[in-house]
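The structures considered in this document are given below.
Derivation of every value follows stated rules applied to the coordinates shown; laboratory data play no part. Computed from a prediction, not measured in an experiment: that's the story for all the values here. Cβ atoms are built from the backbone, for glycine too; each structure is taken alone.
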Structure I
Amino acid sequence: MTHDLERSTLKKVAWRIVPFLCLLYLLNILDRANVGFARLTMQEDLGLSQATFDLGYGMFYLGYLLFEVPSNLLMTKVGARRWIARIMISWGIISAMTMLARDQWTFYGMRILLGVAEAGFFPGIILYLSYWFPDRERGKVTAFFMLAIGLASVFGNPISG
């Protein structure tokens, strides 16, 4: 493959894959933070103290931490495309189920489950990018993908009210 053909192919692949992955990561970041935007009404509705809510907020990371490595080991067996789809579907369902929380314990449980569901998403995307882009191009592509962090900050607050 000539250098020009390779460059052209990588550019086409980047414009087809990376914007979609940025959108997914933007949604992932917003999903993680959405409970923070709902804090005021959620605390009142569930009768949670500030400390109880903060503990529940942090429970997400317990599930995430415990299942990040197993999630990525499964991803190598199942395939990144399928596993990332599973992660997104699971986190959407669990995020929606958070509205069913009635007390601190169900809130804690939902946050842990959300962490379990989202575990492996970011490393999975990086793995997926490694399938498509050689090492010399991956840094630029990953940097473009990481723009979603800034976009989440810009769009998150107005979307959440």
Structure II
Amino acid sequence: LTVAAGSHSVVVLRASLIGRFRDQGNGIIADQKTGFQWTASDNAGDIGWAAADRYCRELDLAGPGWRLPTVAELEQIYDGSGTLTVPCQDLRCEVDPAFRLTGSWYWSSDLSDEDASLAWYLAFHQAGRGSASLSAEQTGRALCVRPPPPPR
């Protein structure tokens, strides 16, 4: 559920998040509902959007295929109830404790429809969805995702 308010929107918990994410022990978290795989840790430093995009595309963690998530995918791991939290800098980020975050807001792969010089991000400490400049001066963190592996 997403609720819009001005230039930001807030996402509220879906009870289905509890127990949904499983740490596979190899730096990867499996989403039991979608089959998607997430990096358990972010890139550990503030970087611009292009560097975040490149970081995920070039990541080879148990194989290739990583990318920046869409803002909707980031919203899927957010828990607006505050039930699931992890430390992120000096804040509490509302995601499953399987994730190890070093920052509070994360780049998405989505560019703004209204201004192609902006990309969407999600702040896990307040569920603030916002847009920020693609310039290297505007920085956030990268958490990577990849689709489910093909069936064998």
Self-check item: Winner on mean count of other Cβ atoms within 10 Å over residues 65-72 once structures I, II are ranked, highest first
Solution: II
Quiz prompt | Comparison of I, II by distance in nm of label points 7 Å out along Cα→Cβ at positions 81 and 105 - largest value held by | solution = I
Practice problem: Could you tell me which structure in I, II was used to calculate helix-only ellipticity at 222 nm (-39500 (n - 2.57) for each DSSP H run of 4 or more, over all residues; to 500) as -30000? | Solution: I
Quiz item: Of structures I, II, which gives 15.4 when Kirkwood radius over Cα pairs in Å is computed from the coordinates?
Solution: II
Quiz item: Thinking only about mean count of other Cβ atoms within 10 Å over residues 49-56, which of I, II has the largest value?
Solution: II
Quiz item: Comparing relative contact order in percent (Cα under 8 Å, 6 or more apart) across structures I, II, which is largest?
Solution: I
Practice problem: Rank structures I, II by mean count of other Cβ atoms within 10 Å over residues 33-40 and report only the one at the top, that is, the highest. | Solution: II
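Out of I, II, which one gives 3.2 for distance in nm of label points 7 Å out along Cα→Cβ at positions 41 and 137 as computed from the coordinates?
Derived from II, not from the others.
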